[in-house]
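Down below are the structures I want you to see.
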Structure 1
Amino acid sequence: MTSDNLVTVTVIGLGAMGRALAGAFLDAGHPTTVWNRSTGKGDDLVARGAVLAASAEEAVRASELTVVCVVDYDASQAVLDPLAEALAGRVLVNLTSDSPERARAAAAWADEHGIAYLDGAVMVPTPLVGGPEALILYAGSRPAFEKYESTLKALAGQAAHLGEDHTLAAVHDLSMLDFFYASISGLVHAFALAREDKVAATALAPYLNAITSILPPIAAGMATAIDEGNYDGEQANLSMMTASVDHLLHMSRDRGLDTGHLEAIKAVADRAIAKGHGADDWASTIEALKG
């Protein structure tokens, strides 16, 4: 883009992520207005060329595209509700994390007030915002996304539109975070288990690459198996793998470690086996997650 056709943007919410988003717009040359509910934030952005608006309404009216990123949808709607008239006819991108139900309600509010609405989810930490590998997911108005796709790519090189259903970004976001938090919690427990036997976390970490490197093909294969309902356990079946969970439980209990997550894993696996999936792949445990 040339300086003549750079889109004017507004960022509402100057927490760590909001500041990163505004900074990415500034780095890309977009005229950027910022506003935060509490004072004392945004001076660093102003020093880089942003305009600090005196009010949320002033911020919205300054730009054709507004991005909001606050703690949750209670906070975002508290800011946005009085701005319905100012936002009418403009595009609003909500990068606040919350549930699919809250996304649907926000979309209904936007539609009622004539606001083109995109619900989104930032899938990277703040240091990666603006980079080519960063990923932000969007759902909602396709015309709005297509019009501003190049602008939104200032925030993340990977800007994916998932569909017109406004809940899709939140569904993807929380599903991916489900995997992330379960994974890092398991990692901490693994370090704790090793530490109990005098093995340092830094000694164990290099060997964990043998596990992490096989996760992408496992994810792809498991996704196909689940979508097709075909849980071929020829390579490794659930009964065999559940025995390994038993070993982990015994070792953890012997060392006085919390075993809550392992007991939950074992309970789901046992239910799947009881349903006849003992000879199937671990993916079959999805059939036991609802009891």
Structure 2
Amino acid sequence: MALAARYDDLVIRPDHTHDQPRDRYTPEDHAVWRDLFRRQAALLPGRACDEFLAGLKGLGVASDGVPDFERLSDVLEQATGWRIVCVPGLVPDDIFFGHLAARRFPVTWWIRQRAQLDYLQEPDCFHDIYGHVPLLMNPVFADYMQAYGKGGLKAAGLNALHHLARLYWYTVEFGLIEQKNGDLRIYGSGILSSKTESIFCLDSPAPNRIRFDLMRVMRTRYRIDTFQKTYFVIRSFDDLFNATRPDFTPLYAQLRGQPDFTAADIAPQDDVVTRGTLNATDGGWGDTADA
């Protein structure tokens, strides 16, 4: 069944949400979920951050098929006050920020087709549920996401959304974290839901790994058609939240007079993070990554 035919008759509310149409998932949809889940579950121990793995376990996300969003919401709400809201796909910026500010995370209801296991241009429910939602079980990260939503509503009126989008991209989607034992781990959902980038981001010598700096991040363009050229590394979620807690209004004013960095640039002031062992060679990696 064509994707459009599977949701064009859903009742969409003014906030772009709708009920999860669980009866529309096919046996193949559940099989795709199982295959995606199992390969990430085998790959991520030792690569994903401790907070993600704890959230995944506490949330009770399982490998048996596309989960019931309401059940997950009930668990999530008990932990951090967040809920999942079902949406047909990408939603307008103001709607997205409004949901985050109210501690609601928009989750796409449909799942990719088997031919898209390794690359998808827009997020599906595996990316949203498996990649994003477990970290919302962590109180500090949950507060960061709400603060980001509130900041987005303000940025829209200051013509600064492109700067804030870069922050989301390099943290929520493609962030790395240094754990207390010094290990470099993944927390970005775009990596966590991708087999190939879960390996590339830690093992390849090709990308830059730079210590997180808020202004540097907001000046850095990003690529959506390839593996990331640069990953920014935080020390902890507390550090991330504290760095982004202040009002960004004066920062946006400063950014207007500064040039952007490309996705691959290294600046003289960058604190480059090196990893003890990088065994892979650049030649072994492709040019596409999961959505």
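The numbers here are math on the coordinates, done by the rules we state, and not lab data. Just so we're clear, the structure is a prediction, and the values are computed from it rather than from any experiment. Cβ atoms are built from the backbone, for glycine too; each structure is taken alone.
I have 11 for relative contact order in percent (Cα under 8 Å, 6 or more apart), calculated from one of the structures 1, 2. Which structure is it?
Details: 1: 11; 2: 19.
Considering all the candidates, the number was obtained from 1.
Please compute mean count of other Cβ atoms within 10 Å over residues 195-202 for structures 1, 2 and give me the label with the greatest value.
2
Please state which of the structures 1, 2 yields 1.0 when distance in nm of label points 7 Å out along Cα→Cβ at positions 203 and 227 is computed from it. Please report the intermediate quantities before stating the final value.
Values: 1: 4.4; 2: 1.0.
It must be structure 2, since only it matches.
Given a value of 0.75 for FRET efficiency 1/(1 + (r/R0)^6) of positions 27 and 147 (r between Cβ atoms, R0 = 25 Å, to 0.05), calculated from one of 1, 2, which structure does it belong to? List each step's numbers first, then the result.
On the way: 1: 0.75; 2: 0.05.
Label of the originating structure: 1.
If you work out distance in nm of label points 7 Å out along Cα→Cβ at positions 163 and 179 for 1, 2, which one comes out largest?
Values: 1: 1.8; 2: 3.5.
Across 1, 2, distance in nm of label points 7 Å out along Cα→Cβ at positions 163 and 179 peaks for 2.
Taking distance in nm of label points 7 Å out along Cα→Cβ at positions 99 and 139 as the criterion, which structure among 1, 2 has the greatest value?
Values: 1: 1.4; 2: 2.6.
The structure with the largest value is 2.
Ranked on volume of the Cα convex hull per residue in Å³, for residues 67-234 alone, which label among 1, 2 comes first with the largest value? The partial results should precede the final answer.
On the way: 1: 158; 2: 120.
Comparing 1, 2 by volume of the Cα convex hull per residue in Å³, for residues 67-234 alone, the maximum is at 1.
Any idea which of 1, 2 comes out highest on Kirkwood radius over Cα pairs in Å?
On the way: 1: 21.7; 2: 19.5.
With respect to Kirkwood radius over Cα pairs in Å, the highest-scoring structure among 1, 2 is 1.
Given a computed value of -14500 for helix-only ellipticity at 222 nm (-39500 (n - 2.57) for each DSSP H run of 4 or more, over all residues; to 500), which structure among 1, 2 does it belong to?
On the way: 1: -14500; 2: -11000.
Of the options listed, only 1 reproduces it.
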